[in-house]
Every structure is written in structure tokens, then in C-alpha cells.
Structure P
Amino acid sequence: MITVLLVDDDLGDIELIEIALEETKVQLEMEVARNGVEAMSYLHEQLDKPEPNLPDLILLDLNMPQMDGREVLEKIRAHDGLRHLPVVILTTSEADEDVLKSYRIGANAYVTKPIGLDGLTKIVQLLEEFWFTIVRLPPKNAPKR
């Protein structure tokens, strides 16, 4: 079972992404964190388990309250037990400085959210095909070093 962690504060976007993921060919489980604090809490809870179920892919929005996506990405990349996780920025921002900073701090990809279910479904299908069909992901419980 593939696990995706969606980190987004917009309920409408969460619902659209959930609908789009339901149409994918791959069996997956989606966990949702409404902000960066919830995301980091979820990841640390998984690490504390005897058999952690870390996500295979993190879809991360940039602009959120409490802890934004940039801070989350920095914390993930700084943690030995998490830095191997693939992180795709999925945000409304098209700003060059956001794209550049995201890659500098370790994003694996940067995708601008399209408007509407059709556009989002197409993006999710392409992400699914690339990340779960073409790419070889790290093992679920990769060693810390």
C-alpha cells in the first residue's frame, strides 16, 4: 500500500485532491495534515512506532498558517530519518523566488495547482504515473544513515 501525506490548509483543495486520488490506478492511503505543525507531528509519531509507516510521497503546500511549507521542507531535509522522503511542492504560487527556494531547500519537484477538478485530476494522474510507476522510491523504513 502506498501512503501519500497531503499537507494543505485549504479544505476545497484537500477535497479535490482526495477525489482526484480516488480515480488513480494505484492503491493508496492518503493522510492529511492541515498545516506544517500537524505534518511534523504525524511524521514524528510514525518515527516513534516500532514499525513506522512513513509516507511514500509528501504533497506539500507552501502557504499555510503556523508553519509554512518551506519550514516543513527544511525540517524534513534536516532530519536523518526523514530526509529520504520525496517531497513535491503542490501550491498556487507561480513566483520564481518560491520555485527557486523550494529546490534549494530540497524539493523533489514543484507543481503549480491548476484551478478546478479536471486540471487537478490531470496533475494527480501525472504525479501518480511518475512517482508510483516510473520512479523507484526508497524503502518504507529506510535506514537513518
Structure Q
Amino acid sequence: MSDLAIQLHWQRAEPVLAAGHYSNAHRVSFNAHHDLEVDAAPDWGGDPAHTNPEQALASALSSCHMMTFLALAAKAGWPVAGYSDHAVAYLGKNPRGQMSVTRIDLHPVVRFDAGFAVSDDAMAEMQDRAHRYCFIANTLADTVEINIC
């Protein structure tokens, strides 16, 4: 099986660890080659210049959905020329009253080679199939909405 691990490192910069008086900023390394500065979401005191875990979750879902869509499109003979997405994670309280990513909305835009088109219904079905087969989507609850653009 592939190595699906990351390395995370946090180091306290303040003299003591006191509630509300320390930084959550940390570094995540992927495959020992790509470092990402991560912090809490800005609403929770994080640096808006850094990625936050909620964005990373939306990114993971968006990437997985795209790769699944591309695999299905290739099998169907759809000549996809480009794919973009604007994924949004929403924070709120889950049914148990806990803070949670309560929903992630995907807004995929698919471009095809010149002269090729699919109906809105065919696109909706392919996006739905991509959602059903995406590993990350299958890990999450039913909190993903796909808004085809």
C-alpha cells in the first residue's frame, strides 16, 4: 500500500502553555518534500495567511472528487480538457452540539475539447458517481453538496 502519511511539527514559542495565549501555528510535511504552514481558522485566532485544517479537508475532498471524476470521464470517453473547483468548508455545530465541519460545497467547472458537450443530466450523473466513488467523500457524512457550474 502507498505511504499515505504526513509529518506534523509544532513547537511552543511562549514561555508557558496557557489557554488562549499560545499559537496553534505548525508545519505539515508531505512526502518529505512539501511543507505547508498550518494554523487555526482565522475565526479561531489563526493566521489567515496559513492554511487551516478545514481548508485542508475541503482541498482533500475536492482533489479526490476531481480525480474520481477524471477516471470516470476517461472510461466514458469524455475528452476533459480542464477542471477547476471552488470548495468551501462550513463550520458549525453538529447534531450532538459539537463544533464540526458541517458541510462542504464543491463547485466544479469542467471544460471539454472543442466540439464535445454533454447534457446537464449526464454531467449531474457523472458528478454524482464521482461523489459516490470518492474515498474522501465516503469517509465523511452526508455533508457534501455538489453545485455544478
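Values in this text are rule-based calculations from the coordinates and carry no lab data. Treat the numbers as computed from the prediction; the structure is a model and nothing was measured. Cβ atoms are built from the backbone, for glycine too; each structure is taken alone.
Details
- Read-out Cα Rg over 2.2 N^0.38 Å, computed value 0.97, structure in P, Q: P
- Structures compared: P, Q; top value of relative contact order in percent (Cα under 8 Å, 6 or more apart), i.e. the largest, recorded for P.
- For mean count of other Cβ atoms within 10 Å over residues 30-37, the highest value in the series P, Q is held by structure P.
- For 2.8 (distance in nm of label points 7 Å out along Cα→Cβ at positions 14 and 118, calculated) the corresponding structure among P, Q: P
- Winner on mean count of other Cβ atoms within 10 Å over residues 22-29 once structures P, Q are ranked, highest first: Q
- Identity of the structure behind -9500 (criterion: helix-only ellipticity at 222 nm (-39500 (n - 2.57) for each DSSP H run of 4 or more, over all residues; to 500), calculated), options P, Q: Q
- Distance in nm of label points 7 Å out along Cα→Cβ at positions 94 and 126 - highest-scoring structure of P, Q: Q
- Among P, Q, structure where Cα Rg over 2.2 N^0.38 Å, for residues 54-101 alone as derived comes to 1.14: P
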